[in-house]
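These are the structures in question, set out in turn.
A short reminder: the numbers here are calculations on the coordinates, not readings from a lab. Nothing here was measured: the structure is a model prediction, and the numbers come from that model. Cβ atoms are built from the backbone, for glycine too; each structure is taken alone.
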Structure P
Amino acid sequence: MRLKPIENPDNWLVKIAYWWSRREFGKVIMPMKVIYARKPKLMFLANKIYQFQEKNVSLEPSIKLLIQTQVSALNGCSFCNDISLAQAVKKKLGAEKFFALGDDVETKAKVFTEKEQAVVAFVSEYSKNRKVSDETFEKLRKFFSETEMIEIVAMNAFEQYFNAFAVPLEIESDNLRRLAENKK
């Protein structure tokens, strides 16, 4: 980690956020200590994104988490990958399925539906090339409405945003998946 975590923030809003994090995850998550304790206004932006994802994205929860998990894995964001897997455990979506994202194409074909494969292909291609072919986009179109395609692009963009903080600051996993598994 490139910046030392702030364990006891001065800002009362950040103190409330630490309390919420402990309640939600069983500990104060590292982005809270490294990023938001130093720049609390970014916490409000992160919360707005989170609230939008939870309340205004109509995609199935498993598709949302599939996007987040794949993007964070491709970007090398162990914290973001960990928090996505913790959410999969918490929402009882079968985190084991998400582990197959790193497998070869044949294994993915056995584990994921065609619809899920279309999403994985889309976010993978974007992460690698920073663009998406017409063929990949047409695969999405087979399974999703235009509104849902916009939501997929948005979920990808949001995850790219969060990864862009955690990766350069070297914020590592908080072992949130294990904490979630222990709460079951």
Structure Q
Amino acid sequence: MQMTAHELAEVKAENKQLKQCIEFILEECRMVLPGIQALFGFQLISVFNERFSHLISADKVTHLAAIFFTVAAVGLLMGPASYHRLTSPRSVPPELCTVGTRLVCGGMAALMFSITLDIYLVTKIILESATAGIICGGIAFVFFSAVWFIFPVLSRRGSRQHDHGDSSTQLNL
């Protein structure tokens, strides 16, 4: 069964979009991971700081939770590369875009929780107020939720309404 020139052109365009999607995902991971690694280093070093031993148990557990969220973020953001290497190292399967996107979003959510907990803890220690810590942590959580999740989802919905079905301008995942 021979493909028509139009069908062949469509397949090539889809392959190009798929490759571009994977490149975007991997580049996004490469951009975020160094910052997370720096955060992780500071989180680990703070445990060995003399002042850490003076924290109440709940604050130590909060810090430990932040560390675990950072570890989850690292794992999720390294997931697309690992998934690709282990499932199809010589090709780019279409599901890699979907899996990679979900892993990146999960990693960013874990990072959001980690930073939120750290903001809470640092604010509580500096201002000596759990209330101030909760407020500042809440502000950080709302900010990251809005910038990393809510705004992009709303923008995507808005662009779909204005797109009028022209799928050639972007890859829909």
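The value -21500 for helix-only ellipticity at 222 nm (-39500 (n - 2.57) for each DSSP H run of 4 or more, over all residues; to 500) was derived from one model only; which of P, Q is it? This value belongs to structure P. Here distance in nm of label points 7 Å out along Cα→Cβ at positions 85 and 157 was derived from just one of the structures P, Q, and that gives 3.9; the source is Q. Taking relative contact order in percent (Cα under 8 Å, 6 or more apart) as the criterion, the top-ranked structure out of P, Q is P, with the highest value. Match the computed value 21.0, 74 of Rg and Dmax of the Cα atoms in Å to one of the structures P, Q, and report its label. Derived from the structure labelled Q. Which of the displayed structures (P, Q) returns the greatest value of FRET efficiency 1/(1 + (r/R0)^6) of positions 29 and 109 (r between Cβ atoms, R0 = 25 Å, to 0.05) on calculation? Once FRET efficiency 1/(1 + (r/R0)^6) of positions 29 and 109 (r between Cβ atoms, R0 = 25 Å, to 0.05) is worked out for each structure, Q has the highest.
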